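Structures given as structure tokens follow.
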Structure 1
Amino acid sequence: MASNSDPESEIETEAGHGGVQSVDRALAVLEILARDGHAGVSEIAEEMGIHKSTVSRLLGSLVNREMVHQNSDRGKYQLGFGILRLASSIPGRLSLVREARPVLEGLAEAFKETVNLAVLRSNYAVNVDQAMGPSTLATYDWVGSLTPLHATSSGKVLLAALSADERDRILKETGLPARTPRTITKRDKLEDQLVEVIREGYAVTLEEFEIGLKSMAVPVYNHVGTVIGAVSISGPAFRFDPEKTPGLLGALKEAGMQISANMGYTRR
């Protein structure tokens, strides 16, 4: 339950601790938004047990730094592009985005659908770059979006590459919540799919993350053969069936290999 403490006393307490409490609370807000995708002031205040005015002040500061963005339609908050800029400052990730960009654009141009590059971050797949085909109907910008590993094609590729212990840790922490009626929510069924991903070299999701959306993804490797990302192509279910699109699987695998080669991977 939300705290009934005086918001003015909360401010004084934070000042007395040299702002450390404010930093801690701001990070907690970011973690809530990363976990839930979006949340309102009241929801955050209740979870954190602090006054709504304190949450509003924290969110205001985060919005000013572009760490958080307010959805104008619903008034809720979500992570902003400032977070992606910080993540992109990591040299390896910057290099991955740079080396992958022309490959993503070529794939989007060839198949007229949305192509994304994703990496593993904490317990999620985060999209770090996106290319759209010239005639795609898609308008949603997935860059910076945190998506569940068990319900997306990129996420399944990233999960399949983990050790059994690491995969077990993540899935115990996140669970297998249903995003749609088609989401895989049984651990044994998911594990069977991941075995297929390893054997076949790609993953497919058919309206498991969002009704009306189908996607296919393949891994991207670094110079030592470790999976460092996934490249996916997605489109609306009424016109896009990835496993039946002529030439798509081969082109997607070749795209993954090209990005991997750009990162120093030697095809074995």
Structure 2
Amino acid sequence: MDIINSIIVEDEHHNRENLLSILKEYCPSVHVLASCASALEARKKIIELQPDLVFLDIEMPGKDGFSMLESLPELNFEVIFVTAFSGYAVKAIKFSALDYIVKPIDTMELLRAVDKASKKKRERQKNIRMANLIENQHKEEHKKTLALPLSDKIEFVEVSNIIRCQADGNYTMFHLRNGEKLLISKTLKEYDELLSSFNFLRVHQSHLINLDEIKSFIKTDGGYILMKDGTNITISRQRREMVLGILKEKQHS
């Protein structure tokens, strides 16, 4: 499930609480970073927190929702207008609004709007990953990067900086040279297929390792691999013969 980081901008307290309540009950993918009562507060929070999505009221004291959008240095997020006034629809379209919901909020309308936001986020991530793929074609092998989708951003990691990947249910934990760990909501199988051409080897159902990061093969205790970061990696019985063969080839290469 892709997390959609969002901000609510609504000057009336009960309306903010109502929207928060609906999102919490029906839209578990929406993570509300901040709830703002004015356009001034919203502008500050949007610049600071960089949300994927903003639920924006239009008529507010001081600066209205449209003026607030115009004042931002860039609009790098989706907007769902939530307003009591239906007459602003045309202007909302000019601002490329993702959706336009009239109060009182209809839960099904909100769900459809959130689904649109989720699809838009996946499209953006796909486009970024595609740009990364094209850029990689022109890089030396050890400089190639992998785009890892985290809940709040896409992290670009040089493949050579990955020590190992470890399965965690339907997630994969990436262990990097600098000690950083990144939990990605994709299975190890997907990364096994992706990284096999970069000198990575699946030595166990739960472990995919960078062969360049092996320190030694320990023959005692049934045999295991010691990585340069000090981690002991078990070799599964089914893969043992294949792994040992590859390690011997590497030794003589």
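Each value in this text was obtained by applying a stated rule to the coordinates, not by laboratory testing. As the structure is a prediction and not an experimental result, all values here were calculated from the model. Cβ atoms are built from the backbone, for glycine too; each structure is taken alone.
Which one of 1, 2 has Rg/Rh (Cα atoms, Kirkwood Rh), as calculated from the coordinates, equal to 1.02? Among 1, 2, the structure yielding 1.02 for Rg/Rh (Cα atoms, Kirkwood Rh) is 1. Have a look at 1, 2 and say which one yields -14500 for helix-only ellipticity at 222 nm (-39500 (n - 2.57) for each DSSP H run of 4 or more, over all residues; to 500), as calculated. Source structure: 1. Of the structures labelled 1, 2, which one yields 0.50 when FRET efficiency 1/(1 + (r/R0)^6) of positions 44 and 84 (r between Cβ atoms, R0 = 25 Å, to 0.05) is computed from its coordinates? This value belongs to structure 2.
When P(r) over Cα pairs in 10 Å bins from 0, in percent, for residues 108-147 alone is computed across structures 1, 2, the figure 34, 45, 19, 2 traces back to 1. Relative contact order in percent (Cα under 8 Å, 6 or more apart) was computed and gave 14; which structure, 1, 2, did it come from? Going label by label, the one that fits is 1. Suppose FRET efficiency 1/(1 + (r/R0)^6) of positions 116 and 220 (r between Cβ atoms, R0 = 35 Å, to 0.05) works out to 1.00; of 1, 2, which structure was it derived from? Computed on structure 1.
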